[in-house]
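Below: a set of structures, written as structure tokens.
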Structure 1
Amino acid sequence: MKNRSYLFLVIFASIIILADRLTKIFAQNIEINKGAAFGIFPNRVLLLIIIAFLIIILIFYFYKKVNTIMQIALILILAGTISNTIDRIFLGYVIDFIKISFIPNSSAFNLADLSNIAGAIILLFTLIKKKK
């Protein structure tokens with residue numbers, strides 16, 4: 001099945017967003033991230049929200065034009081982007097709470113970040129494989 005429907009996108013993304021929202025509510029040791037990944041663009045909330053909306057538009061534009069694996073990657077990126085943007089809109093920052101204790105000076109992150117990273121890795125490997 002080459003092209004999944006937008007319904008699949010909405011359901012899959014909604015599950016990830018809900019999981020991220022719930023884990024942020026119940027997180028014990030939160031860190032406030034006023035920037036993007038690894039603290040880049042600190043205190044640039046409006047810029048990050050605008051970038052997020054552009055990413056969301058691009059995902060909806062390309063979703064039906066790519067294969068199933070790339071669609072799953074786009075859904076993961078969409079869900080992570082939406083959930084972190086919800087934080088930025090309503091809080092002015094992103095809630096991070098997962099910390100890898102055995103990695104010194106590692107940044108905290110959240111499920112939305114994991115979703116973005118997983119989607120980006122899948123997208124990257126798919127594009128590299130496609131080029132070969």
Structure 2
Amino acid sequence: MTKRRGIAVLEIAVAILLMGLLLAVCVKTLAWSVRERRAVDRRAVALIEANNLMDQVTRMTWEELNDDSLKAITLSAEAQSWLPHAKLELSLQTNEDKLNSKRVSVKIDWPGSHGEREGAVLLNTWKFQEAENNESP
């Protein structure tokens with residue numbers, strides 16, 4: 001009888017040890033999942049913000065669209081709260097070819113929780129000058 005009681009205590013100790021290891025693995029997996037979900041949410045916010053900024057840029061007229069007007073554009077307060085220390089870069093490249101186009105780039109770059117680069121979003125668009133119509137109706 002005493003021999004059996006000692007084996008039962010050993011079985012219970014091994015079971016508790018295995019349950020502890022399983023719990024530790026589950027907690028690590030859950031923490032990893034939460035970090036990944038936050039990264040996905042930050043990327044979604046950056047994409048939405050870049051799209052909103054690009055809409056703001058494309059509503060500008062040909063004459064309004066210049067380096068000074070792009071410098072006045074900033075990230076929204078909501079985007080800044082989701083993406084702390086994010087950098088916004090807007091660039092304008094004018095092509096004086098026969099199409100008279102301007103290429104606008106919107107780039108949002110943000111660091112991760114440990115300071116390393118987590119992600120970046122880049123959108124480009126082209127704006128063309130409307131052709132002058134010299135014909136009278």
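When you work out distance in nm of label points 7 Å out along Cα→Cβ at positions 23 and 55 for each of the structures 1, 2, which one comes out largest?
Biggest value here belongs to 2.
If you rank structures 1, 2 by relative contact order in percent (Cα under 8 Å, 6 or more apart), which sits at the top with the largest value?
Max of relative contact order in percent (Cα under 8 Å, 6 or more apart): 1.
Work out which structure the value -22000 belongs to, where helix-only ellipticity at 222 nm (-39500 (n - 2.57) for each DSSP H run of 4 or more, over all residues; to 500) was derived from one of 1, 2.
The structure behind it is 1.
Quick one: Rg and Dmax of the Cα atoms in Å came out at 28.3, 112 when computed from one of 1, 2, so which one is it?
Checking each candidate, the match is 2.
None of the figures in this text is laboratory data; all of them are computed from the coordinates on show. Bear in mind that the values here come from a model prediction, so they are computed numbers and not experimental data. Cβ atoms are built from the backbone, for glycine too; each structure is taken alone.
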